[in-house]
Structure I
Amino acid sequence: MQHMQQFYIDGEWVEPSGARRLAVIDPGTEESLGEVALGDTRDVDRAVAAARRAFTTFSQTHVQERVALLERVLAIYLDRYDEMAAVISREIGAPAQLSRAWQAALGKRHLEETLRACAQFRWQRLKGTTLVNHEPVGVAALITPWNWPINQIVCKVAPALAAGCTMVLKPSEVSPMNALLFAGIVDAAGVPKGVFNLVNGDGPTVGAALAAHPGVDMVSFTGSTRAGVEIARLAAPTVKRVHQELGGKSANILLDDVDFEAAVTSGVLSCFSNSVQSCNAPTRMLVPASRHDEAAQIAARVARAQRVGPADGPDTTMGPVVSDVQYGRVQRLIEIGVEEGATLVAGGPGKPDGLERGYFVKPTVFANVTPSMTIAREEIFGPVLAIMPYRDEAQAVAIANDTPFGLAAYVQSKDRERARRVALQMRAGSVYVNYPAWDPSSPFGGYKQSGNGREYGEWGLEAFLEVKGIVGYGE
């Protein structure tokens with residue numbers, strides 16, 4: 001890929017300050033797709049300085065100018081849509097159909113939703129004689145993960161641009177190629193110099209430098225809770241805004257009135273999508289104790305029907321996990337599940353038959369999981385589902401909320417009022433009732449150790465805006 005070993009700073013593709021390089025590994029073959037440069041503090045300083053210079057003028061542009069820029073980004077994104085889907089599929093191992101229908105599609109949907117939100121947003125309003133004015137927060141550091149890469153890039157970049165912020169993007173070094181492609185799209189759309197900058201690098205070097213940098217006004221981070229804590233610590237001395245979407249351990253409550261064949265099947269498929277490398281995946285399935293064994297049998301059958309294979313396989317429904325490190329973590333937690341006494345009903349340790357090369361994991365289902373077990377408490381980020389029995393509705397809610405995380409929750413019931421009642425009791429930022437369609441306008445973010453702040457649509461815009469009150473403006 002062109003510009004693989006360069007950064008995008010101040011409107012130009014530039015050489016990195018240092019000589020560090022990192023191979024981007026195809027998780028399905030364990031072979032290198034090429035090398036990217038890893039930046040250092042000098043690159044961060046250059047990018048932040050460019051963003052600060054650009055903020056002076058870009059922050060004063062009219063919203064319609066910024067909307068026109070986003071419309072050009074969307075048009076070019078659509079022209080390069082197939083290329084984006086192919087790049088994501090290769091670098092994270094997502095099956096080709098998933099990459100095209102979801103991974104690349106989410107970038108499109110966030111651009112469209114940001115444009116819709118801009119049209120409806122009240123940038124100014126009078127409250128009595130006080131003018132309430134929304135203004136860009138400043139220079140934003142955007143630090144994004146590897147699992148849904150362009151989704152998290154666009155849901156930060158689009159509202160930041162719309163708000164009038166300038167920015168430095170640090171994508172995951174595990175999946176940086178889609179970010180480089182997106183930088184080319186933004187460049188082709190005519191983004192002003194210094195407004196959008198990209199520096200590749202690792203978290204301890206580039207991520208830490210951005211979080212601590214006195215020239216950065218805000219950090220928007222998506223990733224692990226552990227990394228989020230460190231970013232907040234580094235950002236604290238400069239009292240910059242810190243917006244975080246972190247880990248999850250989402251419960252999926254199946255109430256006793258559902259069609260279990262349909263509800264369990266949909267729950268397993270939803271969980272195993274993207275090899276369960278989704279922070280909001282429904283990885284804890286809560287079922288009535290009286291129907292636990294039935295649910296376990298259905299889940300095991302659905303898991304065994306998954307076609308695990310390379311991203312370009314015509315029948316592949318589940319690809320590999322993203323890296324050797326991730327593979328090792330998932331294997332360790334599967335083994336802990338067995339050791340702690342959960343009932344293994346599908347999958348287990350090791351690789352699927354015939355897939356000795358690549359980071360492939362057997363679709364694994366544990367039954368009789370108790371709330372104290374490690375696999376019920378830790379985010380695994382791999383194809384492992386825990387089925388947990390409950391006695392009654394109250395206990396189901398208690399088990400679902402018994403977690404340090406609070407990103408998402410799921411409720412299934414034929415009785416919509418009953419589902420709504422349970423949903424309102426969930427301590428989570430997003431609750432999904434009866435497997436609804438994805439809504440890009442819904443606020444996305446977490447309670448507790450799943451982070452703070454909200455993304456998507458108008459919520460994404462507000463994240464990058466300050467609120468100013470001009471008292472006496474209307475007198």
Structure II
Amino acid sequence: MKLIVNAYDVESIEPRAIIHDRDCVEIGVKEGERVQICGKRQYVMIANRSDSVVKKGCILVPKDVIEKIGASEGDEVSVMFSPKPESVRGIRKKMDNQKLTKDEINSIVVDILENKLSKIEISAWLTSLYINGMDIDEIADFTNSMVDTGERIQFERTPVFDFHSVGGVPGNKVTPIVVSIVAAAGLMLPKTSSRAISSACGTSDFVETFCNVELDADSVKRISEEVGGVLAWGGSMNLAPVDDMVISVENPLGINPRAQMLASIMSKKLAIGATHLLVDIPTGPGTKVPTIEMARAYTRDFMELGDKLGMHVECAVTYGDQPVGSAIGPNLEARECIRILEGWDHPSSVIEKACELAGIILEMGGIPNGTEEAERILKSGEALKKFKEIVVAQGGDPNLKADDLKPGKYKLEILSTSSGYVHTIDNKDLVQIARAAGAPGDKGAGLLILKKKGQRVEKGDVIMEIYADVESKCQRAKDMSIRLQPIDIEGMLIEKAGKAIR
């Protein structure tokens with residue numbers, strides 16, 4: 001059936017085509033069923049029926065859908081009934097805890113890419129993975145299918161090293177230091193990173209405060225081969241696009257299925273051409289991987305999956321039950337990171353973690369005594385020189401200095417209400433507070449943690465500073481910190497027992 005296509009400008013989690021009731025009867029489509037819309041290209045959407053929102057003979061779709069089908073508003077397009085995709089059978093099969101074939105997995109991935117599966121069906125897919133999981137062969141097939149949905153970067157130079165942290169610990173600002181050390185040693189590490197979704201600051205959120213991170217695949221290839229490293233936002237390239245589509249459904253559900261996480265990480269690494277990968281697995285209460293047993297299980301998974309995919313994978317289980325360093329938030333993290341490259345010897349936790357991780361990669365590249373060599377490269381200034389080369393290649397200031405990155409102009413202090421020692425720090429609470437202050441969208445927003453686990457605190461000491469670009473957000477973050485009390489201070493005496501003196 002031919003209908004006139006027009007746009008509606010309403011944002012929705014799952015955009016739908018709105019069709020007049022009588023047109024729906026003629027097409028033979030019911031509410032919630034699929035229609036295929038054909039212009040120069042075709043697109044499948046869920047149909048909504050209406051006798052008031054849309055005129056007979058017309059179809060309303062989002063503006064971006066009109067672009068995707070290669071049409072313009074007012075054009076005549078073909079609209080026809082589209083049956084439920086065969087891949088739904090594969091989803092039901094996984095819901096019944098059965099193993100899927102390579103073709104069944106590929107069918108699900110392709111139908112997600114082509115928008116043939118509804119958000120409800122993708123949610124069912126993710127829930128089935130969360131409950132029933134996949135074996136390593138299924139995950140390898142899932143990974144390869146996701147890679148095949150997007151572009152791949154083919155480097156002339158090999159080997160290609162890569163590094164990834166599974167996340168879950170705030171303030172984990174080591175990536176630019178690791179990349180700079182590794183590139184300064186003569187190896188190549190093209191690093192793509194994410195922006196924050198539920199955290200206070202992703203790597204790309206703070207790297208973009210001093211250089212451009214929205215690079216296309218050709219730029220990533222050129223800069224990496226010329227300079228040895230790159231710090232790019234993965235979302236600016238078409239690498240495993242189905243992964244991003246699935247994540248948009250996964251986050252509201254609040255689940256992170258093991259199979260999806262492994263395939264998500266490894267598909268991006270395959271797409272960028274990595275031959276050697278180091279995976280950082282922060283472990284501890286409040287992280288994505290709360291126990292050492294779970295961390296060891298993930299280590300086995302990543303290494304076994306790497307073997308299946310022809311990639312050399314090593315893992316580092318790292319300390320993650322408190323922030324890495326002191327700073328949380330884009331400008332604050334960027335400043336702390338660059339200060340270390342400039343020669344500052346604090347916070348030691350950032351230096352130690354960066355050098356340990358860089359050292360593992362150096363040894364993967366055949367350089368002996370990796371950690372010691374990483375420390376030498378950092379202290380000698382070679383890492384800073386390489387860092388500035390990367391920044392300039394990505395459009396940044398060649399004279400960049402750490403103190404160019406300014407925290408928000410509004411600042412409030414959180415004081416200790418008792419004396420004692422810092423017993424625990426709640427990562428999730430700190431993330432909530434930093435986000436209340438405006439991070440990561442407001443680049444000056446964030447936190448400075450001035451007292452870490454095991455340190456002595458006196459009553460009235462400043463234990464945390466809150467920064468914000470907006471005064472009301474600063475106060476809101478302070479109110480939240482007082483309510484949540486993310487830094488727990490206890491004395492040395494746990495309990496007193498004794499007999500009364502007569």
Structure III
Amino acid sequence: MRRCQSFYIDGGWCDPAAGGSTMEVVNPATEEVSGVVALGGAEDAERAIAAAHRAFDGWSRTPLAQRLELLGAICAVYERRFDDVADAITGEMGAPLHTLSKPAQARMGLAHFQVALKAAQSFPFETARGTTRIVREPVGVCALITPWNWPMNQITCKVAPALATGCTMVLKPSEFAPYSAQILAEILHEAGVPAGVFNMLFGDGPTVGPVLASHPLVDMVSLTGSTRAGAAVSHAAADSIKRVSLELGGKSANIVCDSADLPKAVTHGVRSMMSNAGQSCNAPSRLYIPAARLEEAEAVAAAACAKLVVGDPRAAETTVGPIANQRQFERVQHLIQTGIDEGAKLLCGGPGRPDGMERGFFARPTVFSRVEDRMTIAREEIFGPVLVIRPYADLEEAIASANASPYGLSGYVSAGTPDEARAVARRLRTGMVHLNGAGVDIAAPFGGYKQSGLGREWGPAGFEEFLETKALMGSEPAA
């Protein structure tokens with residue numbers, strides 16, 4: 001039984017304020033209680049913010065070399081605790097240990113610190129332009145609010161650039177995924193992060209989120225979550241005119257051009273969609289296929305789905321684990337049934353658990369075809385292992401339909417040549433596009449258009465969210 005009943009504030013572990021509550025953490029693969037997490041309130045948030053505020057003046061003036069040394073120390077400790085991180089992620093949200101937690105979920109956390117270290121070495125914190133020196137300074141105290149689906153990735157892509165740029169912070173990780181966050185706090189403490197620079201408390205969003213977002217001593221809020229949560233944070237932050245960075249939902253289109261290697265593109269699309277049980281904001285959830293080749297694509301998609309192994313996330317052969325929590329499991333089940341009720345063609349999967357599974361939040365990898373834009377499953381982010389296939393008459397129709405979504409996080413294009421793929425990609429209203437099966441680039445900007453968010457994370461672009469710009473006019477000698 002794991003216990004996350006202390007908060008990390010001002011350089012040490014402390015008990016929550018009186019009157020707080022606790023929540024049981026449920027293993028999504030077994031539905032058994034695996035631990036308990038304390039839920040803080042306004043008093044705990046106030047204490048963490050005050051610690052970050054006190055620490056900011058000293059940390060913001062720390063030489064870059066010292067910050068680089070700290071990032072290096074964090075990487076070293078993280079590597080030593082790597083297996084602990086991966087094990088925690090599997091236990092709290094069900095990511096398969098051997099095919100996802102170790103190679104991707106835990107690895108991404110380390111990679112963000114490594115990329116931040118490299119980026120900080122050459123980042124233009126100061127530049128001269130004529131007689132003016134332009135200085136990039138830390139924005140201040142940052143409130144970081146993160147979700148459960150890629151817990152370590154989404155924490156470290158905020159914490160790493162905040163540390164690198166000289167900010168102090170208060171982290172509120174998801175109460176559904178507390179174990180990996182607690183280990184990260186231990187890593188940062190062991191690496192020597194100064195007291196007050198990093199603070200962490202657990203709590204539910206409706207209770208702690210508004211305090212963090214509205215507090216006058218918080219200069220910036222960075223949230224990864226739902227579009228609804230992004231709107232709530234924006235409203236709470238508005239009165240104090242603080243900076244808000246949002247990484248929100250997606251309903252990413254995957255356009256397979258007629259010139260593409262269709263079996264390869266469709267197989268890759270299915271595997272990418274079902275990875276992490278479909279619980280990725282940038283998942284390629286809408287697959288666009290030339291109408292004349294729809295039946296071929298349906299057969300390939302069904303065959304690819306049949307090869308997926310749903311099961312115990314600690315088994316070596318498992319490729320798809322459970323949905324992370326009961327609330328999300330029930331939502332996915334409802335939307336699968338909605339797809340059937342609205343007339344989409346069910347190729348494989350469907351409601352309920354896979355055959356032989358009586359417990360755990362396991363969903364059947366599901367593929368719908370002949371989907372129309374009016375259907376709920378074509379419009380809403382399902383956040384589960386559910387792929388929809390939409391036929392198109394020509395590329396103009398495919399691009400128009402892809403762009404009709406209120407989301408604009410990511411996109412995918414497969415074509416016979418890179419030039420054709422690029423031509424389609426340039427017309428998609430999304431923050432990212434993967435061409436011909438390309439994976440993520442952790443040093444590239446991550447973020448979206450429209451209701452998928454504001455700002456960018458990852459790599460040097462992620463630094464920008466944590467920096468203010470100051471012009472020192474007359475600082476430089478005249479030419």
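Numerical summary
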| item | result |
| --- | --- |
| Origin of the value 3.7, where distance in nm of label points 7 Å out along Cα→Cβ at positions 9 and 361 was derived from one of I, II, III | I |
| Source structure (of I, II, III) for distance in nm of label points 7 Å out along Cα→Cβ at positions 49 and 409, computed value 5.0 | I |
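Each value in this text was obtained by applying a stated rule to the coordinates, not by laboratory testing. Note that the structure is a prediction, hence the values are computed from the model and not measured. Cβ atoms are built from the backbone, for glycine too; each structure is taken alone.
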